[in-house]
Structures are given as structure tokens and as C-alpha cells.
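Multiple structures follow.
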Structure P
Amino acid sequence: MSGIAGVVSSNGKNHLQNILDKIKHRGSTEPSVWIGPNAALGHLFFENLNENHGLVTTPNRERSIVWDGRLTNRKTLQEDLQFHTFEYENDAEIALHLYDDLGTRAIGRLEGEFSLAIVENDHILLARDRVGIRPLYYGFFDGALCFASEIKGLVDLVEEVHEFPPGHFLISQWGLFAYEPYFPKSIHLNGAMESAERLATHLETAVQRAIKDRSEVGVWLSGGVDSSVIAALARPFVDRLHTFSAGIEGAPDIIYARQVAEHIGADHHERLYTLEEMQAVVEKVIYHLESFDAPLVRSTIANYLVAELTANHVPFVLSGEGGDELFAGYAYQKTYNSEVELTLSVQESIASLHNSALQRIDRSASAHSIGSAVPFLDPDVVRYALAIPARWKIRGPQSIEKWPLRQGLAHTLPDEVIWRGKSKFWEGAGSGEMLVEIAEQEISDSVFKAERALGNGEQLRSKEEFYYYQIFQKYYGKSVPLQQIWRTQHM
């Protein structure tokens, strides 16, 4: 977890520091900066995460990379680069030297989570991982391309802020291109039971890879299936596992999380909050989240508060995001009669992660100077999940969603947890109705009726959304196209 920024212009250094100042919460040290004749790059990182430096320059200073991310195929890439008489200290160096060898073909070889920029002379390459785990935004100022890890870094500089699309790279002289997406693994599965059994192995490897050599880590534990599975798999690989939950007293998530933490032997921490405490942080949440979408804001309030708690105990946390998307975990998906329809729905939900749940995870963590990882979105897990036929993901007379995940990890958790039904993040935390109550107090019927129109043919859908929109406008004005941050979520 770090922050990157850059300006492709001969006077880029004049604007780079302003961008870095606005995203300085994504690092704990002074930013590293590279100034070239036609561009300026900056990088921020957290010392307590023991992550490698993300700004690297070739010895002749003709080419530089700025990097936010983590490679999952680092060993393979290092073997490919063995002919270099060079010791690769970090992922940024590997990516830069791979680009030296393969040009733009190198981007498709990178596995994991990343956003990056490579500058060579007056040209720049921007790229983002296939799912969009690491954020990246861009815009133009007097013809100069500017980019940053968060919208707030660009909002007062560029004419209009755009989200950089996942699974794409940009070459300044050629344009924007998609690179090879995730394809299902080429494997043969002898039935649904085998698909479940083999999934457990893939996910265990992904958890171990995310933890690396850490002896003490955290898990954001809602008590739902996804986060509970991640916590159970992580426990054997660390000396001490901390779990964190947030919600109102008596909320379902709080109760289930306590049960899971006790079952696996974790040090459990809770953040119980009130309506007044939610109202006190909602403006901070929207500022960091960079969205006013009501379901996303709801879920982020709980996530923001649990991240605040986490920062008091560990610098790094695992999250269960991605399980619902990979394994058809949403109630509406049970209504599909066609396997093709369900398969397409799964793909669509994966494609929406970058500006919904992953945005929530990234901003909640970075706001409190902690790192995060999402093992469900490890490339090997994603490819394996896509290879499991959709008809096996919702099974049985009761149409149980996420069946391969539940069945494959049933041995790790109590039955009442592993077979627990799906609830939305904010519902499980018990905060949904409380947020509606806040909006009712703040927004009158007459104001909502008179000002709910957005001016583009759309209307805000509720007083709650209107309340969030007013806060969003305070910080981000009109420089962000609304379709990028306003949509119906399934969270």
C-alpha cells in the first residue's frame, strides 16, 4: 500500500509536490521524487509495512518507474531475468527491467496487484492490474498528463478526473489498450465436490503468499463466510492473529465474529459505535472514500471505524473481499435460470469491484496508515474460480450460494458460520437504518425535492444519498464525472 503521482511536462516538478501533499496519508515518510527533463514522478510508502521502495531509475537516469503494488509471480519473473548481472531488490526493479526486455508485452506478464508509471524521454506508460486492486486516476492540465493514486491529488489541478481502467495500459504516443484478461485455468474437474476440495488448496496458498514473512497480522472479520475463511486459513501461518470487527451492539456480524475468533484462537478486537459516532465521521469517510454512492458509503463507515481500531494493533490486515463476486454470493443471482446468464453476472460483479468494495478497502486502510491484502483476488484463485462452472456455485434444493467455498472450507469453521446466509456489509454491522435516520434529520423534504436533480438527467435516489452528495461536492466539486462514482451497488 503506497501512493504514486506524476506529471508529464517539462515543468512537472512545479505541480508534483501539490499532488503528493494531498495524498500524503498514503505514506509515513517524505516522498521520493524523480525529476526528468520532460516529467516528474513521486512515491509515498509506509515504513512499518516493510514494503520495498517503489521509485527506481536506471543508472543513466533515462528511464524511471514509480510503483504501487505487490507481485505474486516474482520468483518466476526473477528466473526469466537471470541473465542480468543484477540483484533485484524489489518488485519495481523487476517490472522496470522486464519492460526493458519486452516493452509493453511486459505488462501482461505482471501478476498481482499494482498501478505503475514508466517514463522514458517524453513518453509515459501507465498500467493497472486486471481487477483494479490498486487505485489510479488521471487527467490533463494545459495538455500535460497528470496521475495520482487518489482523486483528491488531482481535483484542483486537472480539468476533469478520470479513473484509469483496470487491465489496461496507456502509452502516451499510442493510446489506451487492454492487455490479456483473466482466463479460466485449463483444468479438468471431476464434479462439484472436487472443485470445492481443490479450491481450499488454492486459497490457502494465496493467504500464505499475502502474509509473506509477517509474524503478526490482522483480519477484518465480519463473521460472514468470506472473512471467516480468510481468518481460519491465516491462523496457522502467524504467531499471533488479530481479528477486528465493527458495528452496533447486538449486530449479527459482531456476534458471529466473536464466535469465529474464539474458534480459531485469535486476539479479537471490537469497535462498537453509536449513531452520534457515525455522524461524527461521515464527512471524513466521504472525503477519503471519494464517492457519495449510498450503499458504498454505508459499508465504508463501518470499515473506516474498524480500520481506525486496527491501526492501534497491527500495520497490515487481510480482507475477505472478492468471495461474493467469484462464487456468486448475491441473492439476485439465485433468480437466474440460465448458466450463461449466471456466468456473465459473475464476470460483471468481478468487473465492478474496483470502484466499489476495493475502493472501500483501499481508502479505509490508507486513511489510517495500514496496508491490506485481498487473498480471494490472488490471480491463481481468480483463474481457478472462473474455471468452476457457474451451476456448481449455487447448489442444492435451497440454492446455497458460494457452495464450493463453503464445502471446501467446511472443516475450518463451525457449521453455523460456514453455512451462514449472506447479508450486506452495512446490514450485518447493524448500521443501515441509523444512516437513514441521520439523513432524515439533516435534509428537509422541500430541499430534497428542489435540489435532488444532478443536471445530467439523473436524480439522487434518497435523502441519504443527497446528504452524502452535499459533502462530496464540498471537496470534489464538478471535476469528477458522476458516472464514475455513482451507481447501484450490490454491497
Structure Q
Amino acid sequence: MASHPDLARLAGSVLCVGLPGPVLTDEERADLRSIAPGGVVLFARNVSTLEGTRALLASARAAIGGDAPALGCVDQEGGRVVRLRFSEEAMPSMMALGATEDDALAERAGVQLASELRAIGANVNFAPVLDLALEPGNTVIGTRSLGSESHVVARLGAALVRGMQRGGIAATVKHFPGHGATAIDSHVGLPIVETDEATLHARELVPFVAAFAAGVRAVMSAHVVVPALDSERPATISPRILTRLLREELGFEGVCFTDCLEMDAIAAGAGTAEGAVLALAAGADAAIVSHDLLLAHASRDAIVAAVEAGSLPFERLAQASERVARLRASAAAGVTPDLPSAELPLEIARAALRVVRGDPRLNPQRPVTVISFEGNVSDGIAATSSQRPSLSLALRRRRMRSELLRVALDPDDAMLEMLLEVVRTQGDRQFVFVARRAHVHPQQREALDALLALAPHAIAVSALEPFDVPALARAGTVVCTYGDEPANIEALAGLLASG
């Protein structure tokens, strides 16, 4: 048995912790020195300027010390989950990339995402998401997914992994063994994936197997219960899933990160600190505590206590620490990634556009009214502001006369009546209706149906997941963009103004 100080350092080495803000206080440096985590994870709250963010990561690593720099981790997926926004144009959603079905574009996207992380000195990306878009109500995954077809997600996911790792960043595929077939958000509840084992192997696991074959360096567990494998424990704390399935059956030998242990799926059950112990015992290597350094301290202490009590084998802790140490040592090797391309996001967004039916070209001689359903979208992953990039402004840049009406995601009766009056009295105008998750917003769905009954020749746009297409049944023209980042809106405007 290791002496207590060595055991405490070993316990700290299997933690990946979040930092409170964009600079470290002396107290926070002391906390990091005491915990000595194997890695830190940066969020939007930590990001200032490029130089300031790089300095924060360097300061955290200096406080932690060790033979190799602590891992610097970021969720840089593309779309709405982009922590670093220093590039001229942000990467579109992974669903937009998936819609292209273009492996070469995916690999280039991986290289570009890597370059964004390398710019601040980070070396681990908690991406790509390999969950399948199987459940329309699953908005926490939504456009973060590459799509619903396992073979397409497998191909493009492997290409993203190759690109990221060619760019010097360890990719982390998530959320194993799949978070796509449930509508519950694990940040606020405990999802159950009612998928039988044969289907799991034939569908959800296919992208992960492809990523493992592509040499991905890390995987992240899902806080989901899969009764076909373990009816009692979420994957993050399930030996059946993290040891037997991941290690023994699928042969993965890299680092297994947990998803954040402060999420309610774990915190409201086992608790964050005990969850860290259970995750390590199950086969995880790096326990993420994203927000609270006090909870990180408690998790370190719980791991020490569990080893001393014999409930967590010292050999399992040592194995996890060794895997993290190997990743730290290899990730420290210098790599100069390709220079980022300002054109790539727009190239992906253009290739992603899908015309479901009709002719989406507007008449440049006639004015346009855009009715855009917008609102705050917030979950444990990211928040988007209620005001999305303006399609009307993008059309005006193309010399079209356009006006914009921003409408709530679920408009009330008064708003709907106002919209119907606009359509009735402006019959000489062309209309574009932009839907956002009408399939989970019943008043938006009703509004779209009423609007399209008056203006069936309007162009209807499904701006996020394609699950909105059935709500646009009355529309003669329907276009899917698979995301509403600036690049998606620019690509859409280019298509509409091409008449």
C-alpha cells in the first residue's frame, strides 16, 4: 500500500476539474496544488482573449505541476457547443457536417477544431459526439449528433478523430454506450435507454467501434441506464459497461473519462464524490468535476478513503492513473496543426443544405418577409441566446429587400393573430418561415400550420433537426439547414438569393 501522501496524489491524478473563472486567484492555485488533478477542463466562463485563455491554462498547469503538463480539455464540438470563439467563422453543428456525408470534409473539420484548441495550449477535445439522433425529443443531443444512421456517423466520426489527432489533439468520443435513444437530459435526470443488447451492438455501438479502430485516444461515458446491460447503474458507474463491454468485449485501451459527475444523473443519486469512487471501480480512468473545486477536493478524499477501506482496489486506481499519465506524456509532444480555414465552415454549411421539396429560390425583384421562431435554448451543455443570426440581414447583403419578424418559440394567441394579419395584408411579399423545434413546441407547430394555410407558397425552413419537416406539410418548398449558426444562415441566404 502506498503511503498516504502518495495515495492522495494518485487519487488527484485521476480527476479532471473545472476552474471558476477566466483568471486564477491565489486560493484557487493553492486548491489546484493540493488536488493535483490530471487535467483541467475549460468552459465559456474561463474564456477571455486568446492570450488570456492560454495564460489561464498555463497558470493552472504550473500550479498542478507533475512530470508532464496536466491535460487541457475543452468541449469544442462545433455548432452550439463551442467554448473557444477566436476563429473568424465558427464551425457549424455536427448534424450539418453529417448531412454532407463527406469524409474528407469531416477530417478537415477535425484538423480545424484541433487548431483552435492548440492555439490556447489545450490537448484534449471532448468531441466528437457519436450519439445517434434517434429520439426527436432528445434536444440535449439534437444537432450535436452527426445523424441517425449508424454507418454514416461511424464513417464521419472516424474521420473527425483522424483529423483532430493529426492536428495534435486527443479526441474523446462520447457518450458511451450511446445517449441518443432517450429524451431525458442527464444534466437534470437519469435517462433510460430501452435498447436491447443486439440492437445496441448493431446500432449505437457501431460508431464507437469505428472510432476505436481509427485509434481514438479517449472515450467519455454516458450517465444513462441501459437495462439490457445493467438495470441498476448508469453506464458511468457500471462495471458491466465500462469494464466488460468497453475493455473486454470492444478492446478499448485508451483513457475513459466520465461525463461530469456534478450532473444530476449522478449527483442526485450516488453523489459527486461517491460517484467518482464508483466510476473508478467500474473502469473509468478520469473523473470529471466541472464546476466546484470543493467537490473536487471531496472526490479526491473519497477516493483515498475508498482505497484505504478496501472498497476500491489500489491496483485499479494505479491503472487509471497510469492511463492518464500516458495520455499526459503523449499529449505533451509538440504538433503544429494546419492553419485554420475561414472558408471551411461555410463550405460545410453549403454542402449540408437539403431541399426536401420545391424551389427555394426567391424572386430578387419582390420584397421578402422572414418570420423566424426564436428563443432561449438552455441546458447543461450550452445556452443559445434568443436572437439568432439574421436571415433577413444576410438577404439584404445580397441586395434583396427583406424584413424580419422574430417570434417566440411558442407564440401566444395574440402573436399568432398578428402574424396571420401580416400574411393576409402583405400578399405581394414573399415569405420565409424559419422553424426551430416545432416538433417539441406545440404552439409553434400550430402557428406554422395556420401560416402555411394562408401562404402555401412560402419557403419553410427547418433550422435545427429535420424532425420539423412533418410540421411543414402544407409548404410547397421545404429546406433543412441542420443548424442555425452564422455559416448555416449565410449558406441558406446564398441559396434563397440564387434565383
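Just so you know, all these numbers are worked out from the coordinates, no wet-lab data involved. All values reported here derive from a predicted model rather than from experimental measurement. Cβ atoms are built from the backbone, for glycine too; each structure is taken alone.
Identify which of structures P, Q gives the largest calculated value of distance in nm of label points 7 Å out along Cα→Cβ at positions 135 and 407.
Of structures P, Q, the maximum of distance in nm of label points 7 Å out along Cα→Cβ at positions 135 and 407 occurs in P.
Could you figure out which one of P, Q the value 1.08 for Rg/Rh (Cα atoms, Kirkwood Rh), for residues 111-158 alone was computed from?
Numbers: P: 1.00; Q: 1.08.
Considering all the candidates, the number was obtained from Q.
From which structure (P, Q) was distance in nm of label points 7 Å out along Cα→Cβ at positions 231 and 271 calculated, if the value obtained is 1.6?
Details: P: 1.6; Q: 2.8.
Label of the originating structure: P.
Which of P, Q yields 4, 20, 28, 24, 14, 7, 2, 0, 0 for P(r) over Cα pairs in 10 Å bins from 0, in percent, as computed? Display every interim value, and only then the final one.
Details: P: 4, 20, 30, 27, 15, 4, 0, 0; Q: 4, 20, 28, 24, 14, 7, 2, 0, 0.
For P(r) over Cα pairs in 10 Å bins from 0, in percent, the value 4, 20, 28, 24, 14, 7, 2, 0, 0 is produced by structure Q.
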